[in-house]
Structure P
Amino acid sequence: MFYLYIFTATFALSILCTLVIKKLAWRLRILDEPKGDRKLHAKPTPLLGGVAIFFAFFVCLFFVRDLLLAGDLEAMHWIGFFAGGLFLMIGGYLDDRHNLSPGRQLIFPVLAVLSVVIGGVEIEKITNPFGGFFYLDKYQIQLFTLFGFKFTFIIISDIVVSVWLLGMMYTTKLLDGVDGLVSGVTGVGALITFLFTMTTKYFQPDIGLAALILSAACFGFLVLNWHPAKIFLGEGGSLFLGFALGVLAIISGGKIAITLLIMGIPILDLFWTIFRRLAEGKNPFKISDRKHLHFRLQDIGLSPRQTSATYYLFALIFGLSAVFMQSKGKIFALGILVIIMLGIIAVFSRADRKNKTL
């Protein structure tokens, strides 16, 4: 019953924050204008929606901070998480208002990653599906001590954490092209993380509580972000949701495989987008187009709601499957996801070749 109360309170706060941010964005004229072939909305729509999720999430975390600190994590871990999210909100506001160049946009995700690393979030080990573990915390360099906190650079772990978080952020950033898609998928992913950390074998009530709060914040925002959206996530929000899911995957004990299954299709779409643009001689991080999977699904006749629901279904099926699978089973499920994505790519690539010959 306690978890239901927390979910309901966060859900309600998220809706309230979204309504306030929506009015603020209109007043400041921070709007997404319906220009270009990637803009499918019919009228100007407020941005900055990620601020509402960020605020609802961390306010509710603050009120249950004693429960969060009762687990294995220290205050610095949560502070690093908060600081990283704050950098994304600042960068998102600046980009939504001033349309920053890609180079300047990258500054804020990098600062977010550094905040988490400096806060001490690390991956100690990764499960070897064939037995044992891969340890990532063997090589360390102590940088300095401040206010009693030792700041250490854990070479392999920090590199893996940085690559993982940047990858997650840019996955959700590129996925944010359909009403309710990113907020819904993240909500589903966070809910599955909650269920996973509530199981007897992996019982982590502190991480589970944070995941439940993130899920509720996303679903509260989804009320106004569902098609036709009354507000969009904006740059900061689209990055923050990938960042939050990525951090939860790490602090839950390196449960990256589960998040890979939840976000499998979007992550594979990101890799395909990078490969395709490089093959075309284009900068993969500067060129935008309508060849992302979520756009292609709409091109073949799916509505925005059906497109988002399709992604929710994939995240739900493969995410829940991971809850009941061992390491080898998760690798098998990841293999199935790769095969599905390769099949989708083959179908659309063939269609593109046919269109060029007509």
Structure Q
Amino acid sequence: MKRKTRRFIFFFATIGFLAVACAAIGALTLGRGSNSADLQLAAPKDLQGFVLSIYLNTRSGDLIAPSGKDDAPVLFTIERGESLNAIANRLQSENLIKDPDLFKRYLQYNGLDAGIEAGDFQLKQTMNIQQIAKTLQEGRIAELNVRIPQGKRLEEIADIVASQVPISGTEFLKLTQDAGQWKSQFEFLNDVPAGASLEGYLFPDTYSVPRDKVTARDVLLTVLRNFDKKVTPQLRADLQAQGRTLYDAIRLASIVEREAGVEKDRPTIAGVYLNRLNDGMALDADPTIQYGLGNTRDPNTWWPQITQADYQGVQSPYNTYLNPGLPPSPIANPALASIDAAIHPEKHPYYFFRTSCNNDGTHVFAKTLDEQIAHACP
């Protein structure tokens, strides 16, 4: 009897709750006036959904009200794998919504959260939560892919980018000439010397940019944001623990990038150069001479073939046979593998290396100059 009594009590309590809830929804619907036509909610699928629908109805005014009055388009980028929570918080930080929790609950109730994919979207403060949710489902901006290859210098990258998207290579290059104008936006540039360019910081990768109204500044901002993301706080902390700066690491990484033929050699090559630096030796890095020459020897390439005479004959601050220490700036834009190698070089006793004789891109390493000479190909 007690068990039946409890069942009856639960049954009538549930009926009572549903009756009260229905009355509440009816009252809310009648009280909202024109809002009822504006709010778009799917039918609840279960009791939990029913309760959530009551909450969303009570917040109907917030769901259909825009967050601001500025009608200027805002480019909003969703990264691959970004969580709904992170998306909602960024929407709030950019003044596109006021309540991240309400935004998430609206999407989850209507089953829209699973439909958000990575991409670029054009939003406005004058859009409400419903309109933003719909745009994130359907309104991805048509995109172009831009590929920046590793190991190129700024002039090359400007031409490569301009060949892929409708921007001016000259304008893009001009924006890279003074890193100082970007320091307020990117802390990782703080140790770049005054007047230095962005050489070394254009992270090699494939980027998606809006097909319409893309500008040189848009592309460059996207590239710098990627550097900030890929060169992680942990990598920077590892450098700081060694008493080294990021600018020093990028200068070294750019040389490693131009020297290494295969990825496995990068940490070893970085170790050779650091051994030389630590012992007060000249770097003797051929790519730095090429950078100093640029296209003055051959207008068809920025990386000319150098001769034996160039080691002493090329009068440039980038000639590391004549000038001690690292070159004045990075000489190319290195991939992450080279940056990591410069931050975590291999510890070994080698001071010399040369291309191996099997023509597979690898190098052989030597402790002494005699060993280095012995490794010469027949």
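Quick note: the coordinates plus some simple rules give every number you see, no bench work behind them. Remember, it's a predicted structure, so these values are computed and weren't measured experimentally. Cβ atoms are built from the backbone, for glycine too; each structure is taken alone.
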- Which of P, Q yields 20.8 for Kirkwood radius over Cα pairs in Å, as computed? P
- In terms of relative contact order in percent (Cα under 8 Å, 6 or more apart), which of structures P, Q is highest? P
- Can you tell which of P, Q yields 3.6 when distance in nm of label points 7 Å out along Cα→Cβ at positions 194 and 210 is derived from it? Q
- Working back from -14000 (helix-only ellipticity at 222 nm (-39500 (n - 2.57) for each DSSP H run of 4 or more, over all residues; to 500), computed), options P, Q, answer is structure Q
- Value 6.7, calculated as distance in nm of label points 7 Å out along Cα→Cβ at positions 114 and 322, assigned to which of P, Q: Q
- Computing Kirkwood radius over Cα pairs in Å, for residues 82-281 alone for each of P, Q, the value 19.6 comes from structure Q
